[in-house]
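The next part holds the structures, each set out as structure tokens.
Where a number appears in this text, it was derived from the coordinates with a stated rule and is not lab data. Just so it is clear, the structure is predicted and the values come from calculations on it, not from any experiment. Cβ atoms are built from the backbone, for glycine too; each structure is taken alone.
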Structure P
Amino acid sequence: MKKENYAKFLIALFFAYFDCMVGTAQNIEVLDAYSFEPVKHASIWTKDNGKFHSAITDEHGKAKINFKFKELNITHINYEKRKLKPAELQNNRILLTPRYHLAAVVTVKSQEPKWIRKKLKEFVKRKKRIYHNVKQLLKYYYSTQSIAGSSYYKFDSQGVMEQISPKKSMYEITQRQGWITSMDTTRLTDLTNLRRILYEDFVYCLDNDFISSHRFFVNDEYQGKLGEVELAFRSKKDFTDKGRFVIDTTRYIIIRCNRTMDTKANKKEKASSIMLSIAKAISGYKILNWETEQRTVYTETAGSWHIAESDYKFFMKTHEASADTAEANFDRETGGGFSNMEATLKIGEPDTLTPQEEADTISWRRLPYPWYLKYNSDAERAYEIRLSHLPAVVRIDN
């Protein structure tokens, strides 16, 4: 090849790469690598010269990206993280590998076995004697990530956790180390998803009301230990409230579970219809989309069962015609406002406090029940702000 032709070839190759890197708006589709089902609410993002750009897939696993990238990150709490260069983005399709394997999909039948409800009601009677029945200190590791438009935030916390009142499901933590990673200088710490994981735990949700409002089906394909059964469930009124769990029918222990809830189910279970009506009348506030997904595995420590690890995903899209100034200020003080969040919690071995930690009672933080829309007292708001200012090392990610 002549020198001038070779030079032209290199220039053409450079501009081809540059065009690919800069790109025009592209429609991306994110799919499960095995089932080829769409992965909704996956985060697609990149960092370039200190700027952060992101997009979130819709319910069909599709998203439009209109930003340049040298490397594209695709994350979802249920899947292994992927990094792609422009040349690797073939047919605008991205396949994600699941982090864990679920047994075969349960075929929903018209009849449920008669023994199921009797077993579940017996579980409800016994669960207070099985779960969190021993007051003990346990190590915890918590991580939450939030993505919205041009903002990225991650908070990691580790320390000691204690449940101080099983009847009221009250938790306290003392943080030993905390880290914040963000694109700016924010120093706010976020324990919101930690509280959601703990208080929206399936073991607590599974009560007699839950049993009467849901249908249950046995997964005949499940192969577990003797006495273990995997049950699929779905709400009688709202099919988007569904999931599955493994229960030991001889010891009445739930070993692991998965649950997903869509807008209707979340509003019914977690938000007051009266408060929603008042908010809509005052500011035009309404929830357009509210989806949650939680996967939890349980373990036993010193004769008491508790969460061993849990993955939690929260997605919310809202509309407000006239923003409430006080609420906007409160969001700034607590770091609220992210629409797409993912979190993980791991609770490990028993721990003991050092003499200094025992003396330093001010370092303990009570974790109140998470609220979504309610009137709050000044004391409640002050405590929420206090939870948002735990000591943490800040790392600017640019």
Structure Q
Amino acid sequence: MNEPIKYTIPLFELNFDQAEEQAVIETLRSKWISMGSKTREFENCFAGMLNAKYAVALTNCTVALHLALKVAGISENDEVICPSLTFVATVNAIMYLKAIPVFADICSSEDLTMDPDDIERKVTPRTKAIMVMHYGGFPCNMDRIVEISKKYNLRLIEDACHGPLSEYKGKKLGTIGDIGCFSFFSNKNISTGEGGMLVTDNASYYERAKLLRSHGMTSLSYERAKGHSTNYDVIDLGYNYRMDDIRAAIGLVQLDKLPNDLKQREILRKYYISKLDKVQNLIIPFSKYTNFSSNYIFTIVISEAAAVNREEIRNRLATAGIQTSVHYPPVHKFKIYQKYKIDLPITEYAASKVITLPLYSQLTKNSIDTIVSALKSVI
């Protein structure tokens, strides 16, 4: 059995310290660990951070996407236009409702977000929603996509799992469409291990999402325990999608850390670009983007002219102790989705050439120098 590779420069490091530990201990000592006051505080702080009216804390971003589509009225055989260059959860959420994913291509290797022109080409009488994904925390062309959604009376869902505090023309990602969804998975900008958030300014979407989050029950265990309610009814077929107070307590600490974390990521991204800008045979997506971004990941796209292929580059970097990843294998190529036969040439090209390099707030410039030097020696 092969020994696992020991990376001297990992792809990601968790930004946890004693503050998260203390938050968990205090929650445990409160004797209330399921969804309660900490969850509500987390929701309020998150909504305030984005200037959104409402936020609903959930088990993960996948269920946030599921609820977003459900409360927006998506049902069986409705078409939802979505990207293929994304994590599969974006598309799985559509399938949970027996709706039909319709894949749109991306703009280019320089801009890995959905192409608005291709989105509009894919609209049919059966289309009911557009689900965008803001790749790496960099926004889609939301002016055009909002225009398309209004023109055809479509709901607009933002998968903003990469983009807490990222901005598009002064607005926070996740607050431009009808509903925004965020992830708190272990490698995200905000981490609670598992967790997600749904945000909206629509009161009816908010109320139904809260109801469906907890079995369609009219009151919660916490409310009954505190004497705010003594009984409940079940008025809709809901789910167990609740966040717990332990994760919410961690999330509150992570929110406090987020601004400084993102400022450091911005510095490191600029340093990466300065070191890679003159390197031949690679493209740096979003290198000209000037608005504020969460900089969730740092990706490069290897050009066709490179003498070695993507996997050889990744293997050589791994040998040098540098961990890399691929964001993402195209969803429409997975076996389960091949029945939706479609040609996405730009997505397929970029997905075969993209490499994700290490990026996290604790990464040092010396480590970036090491990564760039190793990359240059390979390509």
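A few remarks follow.
- Of the structures P, Q, the one that 1.01 was derived from, the read-out being Cα Rg over 2.2 N^0.38 Å: Q
- Test item: relative contact order in percent (Cα under 8 Å, 6 or more apart) calculated as 23, pick one of P, Q: Q
- Which entry (P, Q) yields the derived value -11500 for helix-only ellipticity at 222 nm (-39500 (n - 2.57) for each DSSP H run of 4 or more, over all residues; to 500): Q
- Origin of the derived value 5.1 (distance in nm of label points 7 Å out along Cα→Cβ at positions 177 and 321; candidates P, Q): P
- Origin of the value 0.05, where FRET efficiency 1/(1 + (r/R0)^6) of positions 49 and 241 (r between Cβ atoms, R0 = 25 Å, to 0.05) was derived from one of P, Q: P
- Looking across P, Q, the calculation of distance in nm of label points 7 Å out along Cα→Cβ at positions 25 and 89 that yields 1.4 traces back to P.
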